[in-house]
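Following this line, the structures themselves.
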Structure I
Amino acid sequence: MRILVAALLAGGAVGSWLGVTGTPSAGAVSPCAELGGTLESGQCHVHLSNANYTLDMRFPVDYPDQQTLTDYLVQNRDGFLTVAKSPGSRDMPYEMDATSEQHRSGQAPKGTQSVVLKIFQDLGGPQPSTWYQSFNYDLATRKPITFESLFAPNSKPLEVIFPVVQRDLERQTGVPAILISSGSGMDPAHYQNFAITNDEVIFYFAPGELLPMSSGATSVKVPRTALPPLAF
């Protein structure tokens with residue numbers, strides 16, 4: 001279950017950290033400090049633990065749209081803690097872990113920058129949940145990149161992407177590609193989490209998104225040479 005509690009955003013302190021130029025404002029608290037974390041090898045590490053729960057997050061602090069990324073983590077952290085601290089919590093500790101990948105394409109000041117969060121959450125249900133959340137940014141235009149804006153207008157990228165995804169998921173998991181229906185495989189909603197590199201676009205799929213839950217979280221690298229032209 002994905003928990004997002006935007007009402008607990010620490011009085012707007014995180015949102016005030018970055019100005020329009022993407023640099024810290026004078027006297028502002030950094031996103032890492034705001035989350036109670038410490039910097040380790042260029043990443044922020046947040047760790048909270050007691051008898052009822054364990055929370056561990058690692059994320060970069062140099063993403064161009066850092067406020068959006070930090071707000072997402074704050075919302076999920078606060079939602080998780082709301083449940084973990086509620087009366088009647090089970091004896092076994094709740095758990096939330098957030099890890100991240102970073103990818104780049106092109107050369108600064110142009111090109112793109114991507115961060116992909118992988119979040120694991122155990123709230124005592126029938127089984128834990130795992131999902132991805134990606135953030136992609138066009139450094140030249142200083143705008144976020146979505147799946148809808150990733151490709152040039154009037155292209156039909158899923159006609160190329162879906163067969164590649166089918167073949168590679170079958171190779172990785174042994175689940176016959178025919179089990180991925182064209183209805184699901186051609187639905188853009190399943191391709192919203194991705195990262196861009198010089199050579200490929202990587203798509204990330206949560207358990208149960210295209211394959212049975214037992215297949216776990218997966219990702220597929222689609223060569224850029226096989227894709228329609230990107231929009232940047």
Structure II
Amino acid sequence: MPSTVVETKGLSKIFRRDSFEVTALEDVNLTVLQGEFVCLMGPSGSGKTTLLNIIAGIDRPTQGQLRVLGEDVASMSEDRLAAWRNVHVGFVFQTFNLIPVLTAFENVELPLLLTKLSSQARKEHVMAALKLVGLEDRIHHFPRQLSGGQEQRVAIARAIVTDPTLLMADEPTGDLDAHSAEEILDILSRLNRDFSKTIILVTHDPRAARHATVTRHLEKGQLLPLGQ
């Protein structure tokens with residue numbers, strides 16, 4: 001029986017701007033099991049990214065319960081949360097977020113600089129991650145020397161180099177052409193299938209949903225029942 005990686009109960013998020021309140025999430029109950037590839041779909045403004053950020057510990061809920069790997073993430077201090085994220089969460093953004101003055105190797109190595117690994121061990125981890133995404137021959141290239149698809153593959157390598165328990169991807173194919181997008185989705189599928197990575201993917205692209213094992217839909221901050 002797969003273990004529960006993510007569990008939310010009655011999760012809500014309200015953003016307050018001056019005297020206005022915007023409800024981004026309302027009473028969300030979600031369970032993600034170990035080894036699932038979950039696709040969160042919905043139109044812009046439906047709360048997909050807000051939910052992803054809360055699960056990843058980047059944002060905090062206004063109310064409700066959130067447990068990730070059995071821990072109450074929402075109640076952690078900022079310092080503990082940062083350390084927890086570095087161990088357990090890999091994050092892939094739509095805009096790659098690579099550092100322009102660093103090579104592909106150096107960008108992927110960044111999360112490992114927060115660990116106690118030796119220089120040689122870091123190198124082995126980085127090369128393994130870059131090989132997994134098919135870029136072991138681009139280690140000395142800077143982001144400006146790579147295509148958009150290659151930049152996103154570097155970003156995926158950076159996200160998995162620490163071997164995180166949970167891989168989060170926010171519209172990872174949003175800035176890519178159809179061919180590059182399919183390559184990225186194939187890599188995520190392989191990480192899920194061959195390495196049993198638990199993945200939560202936010203997208204509005206139906207093609208991306210075909211790669212997932214579970215698809216859930218959000219509308220106006222509410223998670224629709226399975227099958228809708």
Structure III
Amino acid sequence: MTDRRSLQPALSRWNAAHAVTMIMVAMVVAAGLPPWLACVAGALSFAVLVWCCRGRWTPGGRFGPANAITMARLYGMFALPFMPPLPLAVAGTILLALDGVDGWVARRTGTSGEFGAFLDQECDAFFLLLLCLMLYRLPGGPGAWILLPGLLRYLFVLFVGIAKPPRRKEPRSRHAIVIFVVMMATLLLCFAAHPDRLDTAVALAAVASLALAWSFGDSLHRMYRGPAP
């Protein structure tokens with residue numbers, strides 16, 4: 001029998017705990033511990049998410065093929081810290097290209113739901129943070145500012161949880177999706193360009209980071225414009 005209870009309370013609790021965990025992990029990795037520790041923390045955290053939402057993964061209750069694809073993308077991310085820069089860029093590009101396939105499969109199989117959309121969004125955020133951490137630790141890589149785009153999602157979650165704006169649900173927009181894809185593409189370009197053309201790629205990543213920061217600011221602005229309808 002399918003559990004019809006709302007997922008929002010469980011997702012909100014996990015989201016806050018996950019944000020704190022990812023920020024703490026980012027700090028220790030930036031301080032010198034290996035980036036694969038972020039993958040260990042991510043694997044444990046996402047396992048908790050899947051367990052807490054059991055029976056409510058899709059409208060029919062089963063996990064579904066779309067969520068399986070999202071989890072496969074997540075598992076693929078865990079291999080990235082063990083790759084040299086160029087193979088990492090290739091593998092990361094494939095993972096990025098697969099983003100959106102899960103949504104298409106969910107619509108075609110009638111398994112679209114709150115959990116699947118949330119899982120996909122959080123996997124994207126983890127992907128971004130992982131790339132930023134690895135780029136920061138890359139010899140000759142950019143300074144600590146490159147960590148900011150990876151942390152923005154988690155800082156946003158904590159701010160919304162504390163400030164409680166009128167619109168508690170984050171609005172989705174097409175331009176935010178485009179900015180995210182551009183941000184990811186510039187980070188992957190940095191790995192592909194390492195070491196000879198890294199400076200040019202980093203400059204593009206800096207511009208994309210500014211656009212990403214503006215996107216989160218725009219989301220907050222719309223959340224404060226008034227109560228949700």
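We did not get these values from a lab; they are worked out from the coordinates using the rules stated. Remember, it's a predicted structure, so these values are computed and weren't measured experimentally.
Data table
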quantity	calculated
For Rg and Dmax of the Cα atoms in Å, for residues 58-185 alone computed as 18.6, 54, the structure of I, II, III it came from	I
At a computed 14 (relative contact order in percent (Cα under 8 Å, 6 or more apart)), which of I, II, III	I
When mean projected area of the Cα convex hull in nm² is computed for each of I, II, III, the largest belongs to	I
With helix-only ellipticity at 222 nm (-39500 (n - 2.57) for each DSSP H run of 4 or more, over all residues; to 500) derived as -9500, matching label from I, II, III	II
